[in-house]
Structure P
Amino acid sequence: MTKSNGGKLKTIIIIIILAAIIGGYYFYLSNKEKTQKETEVSAVQDILLRNLETNYPPTPKEVVKYFSDVSKCVCNETYTDEELQKLADKLLALYDDELVENNPRDQYIKDLQKDAEEMRKNGYSIVTYTPSVSTDVQYDTIDGRECAKLYCTYSVKTGANYVSSRQVFILRKETSTGHWKILGFEIADDELRE
């Protein structure tokens, strides 16, 4: 074997190794992109993946934020009837027992579906929401139970226009779990605005 043949052989081996490395890297990148695309979850699935038994929102503000995430999903996203039932269950899990008693599950699901269809029919969608900052949450004790009051402003798109809706939420701390539960909410009127 001559020196020039040995140099050619080394060059060929180096080219083969480089080609294998480049090919392997290309294979890695193309499979990585497929895996990322396959594991993307929809907004509905993201909401439904949260286990409220082990990951319940810790503060009144976080409860309102999660309520708003679910509401935004119900109004804006596409989902199956089964997913709507699960979304309704997520909302009911945030409600105080008194509010749940006034909203039987089957009727609540029908009302929720009707409201969502009405919003879509009229071209409404929730764009953003902004709950009160934590320092603006008002705490009080009523009938021996801790309560909290806070506001959330929703930006709603209708056609090319945007409107704001400000709601007041009243939450009550559950004595058995310490979880903050929504006791009621309504559109804030001028007297409630500060």
Structure Q
Amino acid sequence: MRLFLLFLLLASGPALAQQGPAPRRAELDQLFAALKAAPSEAAAAALEAKIRQVWQQAGSPAVVLLLNEGARDLEDGDTDGALDALDDALVLAPDYAEAWLRRALTKFHAGNYAGAIRDIQATLQREPRNFVALQTLSHVAEAQGDWKGALAAWQKVLELDPRTPDGQERLRMLRRKALGEST
């Protein structure tokens, strides 16, 4: 079924296979400036959601459909199906950071840490301010016992989003593990 869908999308013409309009850089710049200055976790959460919405809108309808299929497959416990859908999305839009991130998250969920790191790197090449990718990188490093790597990634998260929920608590924990600091 998925191969048939992919064939139809590719056969429908290049317009469907191309990535949607690029994210509005000026809008993202404003949102990130506001995120950095957010007065509360609630305000930061609303800004995070808006940023993710802008990122999501950069994908074509066909690619977003495949991302949603991947999310459903993962939710149903079908990691292989999720990866297939995300691979298909990347065939259609190899420069779409959100597709790389979703695949990284799926690989992390499956325990493929090396693959998750590669996909996080691809995400960050396309969108260096992707706080979700940096959060995931911190968690992958933690899962591997790389406390200094986890700390470094988390510090980058907090540079972008100082009001990340439980961000300061996680920073203290990572400092203790990585550096032996008590605060």
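Any read-out appearing in this document is the output of simple, stated calculations on the displayed coordinates, not a laboratory observation. Source: prediction; values computed, not measured. Cβ atoms are built from the backbone, for glycine too; each structure is taken alone.
From P, Q, which structure was FRET efficiency 1/(1 + (r/R0)^6) of positions 57 and 161 (r between Cβ atoms, R0 = 35 Å, to 0.05) = 0.65 calculated on?
The structure behind it is P.
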Identity of the structure behind 109 (criterion: volume of the Cα convex hull per residue in Å³, calculated), options P, Q: Q
Read-out helix-only ellipticity at 222 nm (-39500 (n - 2.57) for each DSSP H run of 4 or more, over all residues; to 500), computed value -24000, structure in P, Q: Q
Origin of the derived value 1.17 (Cα Rg over 2.2 N^0.38 Å, for residues 65-136 alone; candidates P, Q): P
